[in-house]
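What follows is calculated from the coordinates using simple rules that are stated; it is not laboratory data. The shown structure was predicted, so the numbers you read here are calculated from the model rather than taken from an experiment. Cβ atoms are built from the backbone, for glycine too; each structure is taken alone.
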Structure 1
Amino acid sequence: MTVEAIAVVPEDALGAGIPRFRDEQSGYTFFVAAPAACPTLWNRYLNGAHEVYRQFGVEPALEFERTSDGASTALFFLGLDPAGEAVAGVRIQGRYTHVDEVRGVADWDGRRGSVELRRMVADRIPEGVVEAKGAWVARDSPHRSALGDVVSRAVLHGALLLDARFGFATVATFTVPRHRASGAVRAAHIPSVPYPDARYRTVPIWWDTRTYRAFADRSQSARILAETRALAEADHSYFAAPPGSERVAQGRDGHGR
């Protein structure tokens, strides 16, 4: 007899109604919501992100003080293991209306490729652009690779849920193959930049919800389709902030991991 692993939902998190999908590789469950619609899980996302970025010595890249209230985040994805421990996450900003709103573009300011990247983003905004930020996977997870794949797929899910054609992210060059497996394409002719510091070479990448299947691995395409179906059947009220909700987080010590 096979027993499916089910993630434990925190008692104060809004229970079984939270949109979710199960990752077949790890067996873990990923929850999706707007920060103000699910503040308990949002704080757990923040705590996990801060811990991982601290371990790598790149906390400034989180821009924690600017983003922790959730106001700049349209949706976030948080993975929980069967014991209810937070193991991975990413947040999505957008849809954008102007290139100056796109945080990742600023990393090229004053550098080669800035003009070309801004033009690339501006050309796509009319069809919808969202941006992935604050991606993380717990360093001690036995399923780090599988969880990294889910985080990559989440960018595509974020674009679809927010009715945008394109997902955008700036990523370290060594992660490009993983993102390519989920259908992402590195922006052509844009040189890498040292961000968040000189240890990393960062490049812009794009997911196109109309063409990603042409670039994605077959296994990743199948998982994207299954996860998309699960989210399509979910309660979409969790994808919008409740009326009057402006600040939802209590800081990275609000609820603990």
Structure 2
Amino acid sequence: MESKEAGLPIVFVHGMRVSGTMWRPVMQVIGERHPMAAPDLPGHGERRGEPFGMSDAVAAVADAVDELGGRALLVGLSLGGYVALATAGAHPDRVLGLVAMGCTALPRGPFGAVYRGAARLAARHPEEANRLSAFAFRRALPRPQADAMVAGGLISEITPSVVEAVQGTDPLASLSVYPGPVWLVNGERDHFRRHERRFLHACRDGRLVIRPRCGHLTGLTGATDVARQVLDAAAVITARTHEATRQGGV
């Protein structure tokens, strides 16, 4: 199912240490059917050097929503998913729907400790970490997607503050107060799936989508498939909006 009318705004939110350029292949597939934005979060891409904080990241997404008219569908992967969840919780009236990919692990406990350690190591050796990240992207993804991941620059020195900020959030609380439709999208092999049922239970209007044979990043391999998921969500929201308008006019 695809949205029959252009116009539903979409804001894409990128992952840790990359930038909004990571979404270019998906945005190219969608084309001009929807107004779109992919802002750089603090400390990333063109905002390199700025400190990262969750409130500032949420503000960056909210500003992008405002630039597209004040309400939008949010699409985020990994860090972008956690930021999108926080934005939906903080500004539910500005979020038409939420496609949250690879972000259904509670960032605390032993799981969080592993990522704190990895983030500190990356920040101590940022150039090497950036090279390893670029190599991993090129091994895991087709060239267009890998090129998009690195096009805005890789910034491993920001990772400790990002992990700390994510661990300071409560994604389940954000979901519990957000009334709109939520698509929790995970790769079958994604290690960030571990608490997906708790996330789904927290949603007021949620559904869980598992992408077979995909991992945390390899879900981006098929830009057309990701675009289709986004367009399907846009179509659902558009249909609901039209129905609500029709019933309100009766």
To which of 1, 2 does the computed value -15000 (helix-only ellipticity at 222 nm (-39500 (n - 2.57) for each DSSP H run of 4 or more, over all residues; to 500)) belong?
2
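2.2 is what came out when distance in nm of label points 7 Å out along Cα→Cβ at positions 155 and 171 was calculated for one structure; which of 1, 2 is it?
Details: 1: 0.5; 2: 2.2.
Derived from 2, not from the others.
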Where does the value 30, 16, 13 come from, among 1, 2, when Cα extents along the principal axes in Å, for residues 179-218 alone is the thing being computed?
2
Answer label among 1, 2 for the case where volume of the Cα convex hull per residue in Å³, calculated from the coordinates, equals 128:
1
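If log10 I(q)/I(0) by the Debye sum over Cα atoms at q = 0.10, 0.17, 0.19, 0.23 Å⁻¹, for residues 59-186 alone is calculated from each of 1, 2, which structure is the one that comes out at -0.32, -0.94, -1.16, -1.56? Could you put the intermediate results ahead of the total?
Numbers: 1: -0.32, -0.94, -1.16, -1.56; 2: -0.37, -1.00, -1.16, -1.31.
Source structure: 1.
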Highest-scoring structure on distance in nm of label points 7 Å out along Cα→Cβ at positions 27 and 99 (candidates 1, 2) is 1
